[in-house]
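Alright, structures below, take your time with them.
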Structure 1
Amino acid sequence: MKPPIHQIFGSENSLDLDLVFFIEEMPETILEKLSLSKKLSEPITSFYPEKQINANLAVQKNGHLIQVYKGTTDELNNALFYTYQNHSQKFDNQITKILVRDIDLKFLRSTRMILSFLSKTAYRLLIKNALKGDLEEKIQALEKIDLKHIDSFGKDKNNLDSIKSIAFQLGQAISLHDGKELYTKNEIALEFPDLRKYLFREENTDFENLQQWLFNFIIILRNRSFEMKKKAEYKYEDENKI
């Protein structure tokens with residue numbers, strides 16, 4: 001099967017290969033989306049033998065995304081646009097129009113993701129209940145997390161990968177709140193030097209700085225929550241006319 005147009009995005013020195021396949025129509029079920037992303041990845045794995053491919057699917061119209069498989073439409077759209085030059089590409093940049101970022105949606109999604117990264121730690125019961133609850137329950141759960149008390153992120157998890165992912169979400173969300181869009185770990189490390197050691201998976205690091213930025217994230221999240229029109233994750237509403 002000849003794969004459709006694809007585009008690599010993200011950090012120029014990423015250990016994995018994040019790419020998007022542009023398709024005409026998005027499958028309806030999660031299983032169908034997963035199956036298609038795997039099927040489309042197969043013909044190109046030989047071109048990137050040293051990389052683990054993280055494939056996504058997207059529908060594009062008039063130079064910007066209108067539907068995505070994983071993530072939010074605005075974040076993936078702008079990440080594709082801004083990080084195109086970071087990689088050797090086989091196709092022209094498929095994104096010619098950036099989207100207005102939905103900051104509340106980013107905080108809602110980052111909150112769920114951070115809790116999920118911690119869901120197999122000693123806080124698993126607290127987090128399991130929080131993930132089923134409303135935003136206030138999620139915030140309260142985050143407030144009870146002390147990263148210094150975490151020895152493992154799960155038997156099947158790489159601790160350094162989990163720590164890196166948490167740091168990445170914290171840096172992205174807080175910078176977006178401050179009016180800056182950051183899409184690579186190099187950009188986040190430059191903006192938040194305290195997070196650099198976590199972003200680059202340094203061994204034997206303490207959690208002091210990460211805990212402080214988690215605390216900062218919680219403060220911003222709680223303050224934003226008072227003005228949020230929606231307090232559960234929702235589909236990005238494009239302000240651009242298709």
Structure 2
Amino acid sequence: MVPRVCLSMNPLCLLAGQQCFDYHRSMKEGPDIALIGSLIGDPARANMLTALMGGRALTPTELATHAGITLQTASSHLSKLEAGGLLTQRKQGRHRYYQLAEDEVGLMLENLMGFAASRGMNRHRPGPKDPALRKARVCYNHLAGDYGVRMLDSLIAEKQIEVAGDDLALTDAGQIRIEALGISYASLKNSRRPICRTCLDWSERRSHLAGSLGEALLTLFIDKGWAKRETNSRAIRFTDSGEKAFSDLFPQ
């Protein structure tokens with residue numbers, strides 16, 4: 001069957017810079033994963049999305065540098081990503097900053113990275129920064145890498161988080177534990193996001209802790225001076241005292 005070209009000129013139909021074909025007579029109905037796939041599938045856009053996985057809002061110039069493209073080309077890509085619901089922008093003075101639209105976008109990207117890594121689809125040979133990224137890094141707003149997986153494993157082993165299928169739940173013991181650390185359970189509960197959720201780690205091929213608790217714990221590590229972010233990287237470096245505190249809090 002020859003597909004019919006869509007003449008609606010709907011901007012969403014042209015997000016990926018391709019013609020939109022009407023397959024309604026031969027394809028099943030459902031969410032348009034092809035549109036999301038085409039947005040993420042462009043290498044320049046993929047590089048910009050990966051850069052935003054660090055959780056920081058970046059300017060078009062910074063994102064153009066990450067993608068290795070001109071500012072004009074980057075602006076076109078950013079408009080498509082924003083129209084597709086993957087990015088949001090905010091203005092501060094004369095500057096525009098872009099960030100991932102919501103937590104679910106970061107989780108989707110991390111899961112895609114895990115899938116690609118499991119199939120050997122690496123974009124480059126491991127470089128000097130890879131060991132640091134594999135040890136501890138930011139996954140949008142929570143801790144990932146070996147330390148992220150260790151933290152979730154320990155919380156489960158200590159019965160502070162319980163697992164029910166793919167779902168996680170903070171136990172009574174877990175609530176007492178986080179309150180002792182200075183994290184308000186009431187604030188986590190009132191968040192529109194889940195308190196605990198799994199996120200597939202692309203380097204460890206296992207789950208680490210996401211959700212509002214995952215973000216609160218990473219914030220705690222940084223605020224206490226136990227860890228800090230590496231410049232221009234998603235890597236997290238723990239201090240000597242931070243290493244000890246982490247091991248005490250989350251024994252293996």
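Every number here is computed from the coordinates shown, using simple stated rules; none is lab data. Note that the structure is a prediction, hence the values are computed from the model and not measured. Cβ atoms are built from the backbone, for glycine too; each structure is taken alone.
So the values come out like this:
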item: Per mean count of other Cβ atoms within 10 Å over residues 178-185, the highest-valued of structures 1, 2; result: 1
item: Computed 6.8 for mean projected area of the Cα convex hull in nm², for residues 42-137 alone - originating structure among 1, 2; result: 2
item: Among 1, 2, structure where distance in nm of label points 7 Å out along Cα→Cβ at positions 90 and 130 as derived comes to 4.2; result: 1
item: Which of 1, 2 yields 19 [relative contact order in percent (Cα under 8 Å, 6 or more apart), calculated]; result: 1
